[in-house]
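Dropping the structures in below, format is structure tokens.
None of the figures in this text is laboratory data; all of them are computed from the coordinates on show. Predicted model only: the values in this text are computed from it and were never measured. Cβ atoms are built from the backbone, for glycine too; each structure is taken alone.
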Structure I
Amino acid sequence: LNYPVITSGEFKHAGSILSLLGENATMEETEAVSLENFVTEKTPKTFLWHTYTDNAVPLENSLLLAAAMRRHGVNFELHVYPAGCHGLSLANEETAGSNESLLEPSCQSWISLAKTWLSNF
């Protein structure tokens, strides 16, 4: 998961929650999409990465999921890169195109890290 939207709580990405549930969502509906509350021992192993400076989806989304997975004994790998905007994709020239803000060399390692992680299972 790359810079995932996980929570509908304090660190939510309001636009995603609005798009998913609409303007008139009840508290029950809102809580039902806060994924960190639904992790069980059957949750799939997960590779996560996020950037500290993501201004769209707060880093806490990945941290909340990782913490919930840890509590339930679910294997995960989490990488937090020090800089980079939301939506980096591969963070290289191929996916950045002419948008230099999407070029972040420090984040380009995520794909090889994910490949290594997957090879362990």
Structure II
Amino acid sequence: MQKERDDIEFKMGNNNPFSTPEGYFEHLTDRVMSKLPDTKPEEKPAIIRYLRPLLYAAVFTGVIVLSATFLMKDDQEQETQQMASAPINSGDAYFDDAADYAMVDNQDIYAYLLADL
């Protein structure tokens, strides 16, 4: 590689073959600025700027729905476990509970049964 470099230097010499015209860099800024358009193009606002509040609302709603779903699932599991562990009443015990709830005593039941005869 050094040999190739030496051959190029021998043929071309150490002189730089490239040059710039006189005053090229002094007036470069003026020429570039004159070619630029004078007015700034109108910027259309990004659609995301208008949709950002809606996106925030959608994310907030999604978080609320997911949280409520998980909370309700836990409540349902607890109710299912409580129902599974609750003792099962026999038919007579259920009737007694219903009679107590309705505030009906034995005399009322007998009167109701005799009324049908």
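Between structures I, II, where is distance in nm of label points 7 Å out along Cα→Cβ at positions 53 and 109 highest? It would help to have the intermediate numbers written out before the result.
Values: I: 1.8; II: 6.6.
Going through I, II one by one, distance in nm of label points 7 Å out along Cα→Cβ at positions 53 and 109 is largest in II.
So Rg and Dmax of the Cα atoms in Å, computed for just one structure, reads 47.2, 138; which one of I, II is that? Could you put the intermediate results ahead of the total?
Working: I: 15.3, 44; II: 47.2, 138.
Here the read-out was taken from II.
Ranked by distance in nm of label points 7 Å out along Cα→Cβ at positions 29 and 61, which of I, II sits at the highest value?
On the way: I: 2.0; II: 5.6.
The structure with the largest value is II.
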TODO: Given a value of -8500 for helix-only ellipticity at 222 nm (-39500 (n - 2.57) for each DSSP H run of 4 or more, over all residues; to 500), point me to the structure among I, II it was derived from.
DONE: I
Open item on the list: Of the structures labelled I, II, one was used to calculate distance in nm of label points 7 Å out along Cα→Cβ at positions 13 and 77, giving 9.0. Name it.
Closed with: II
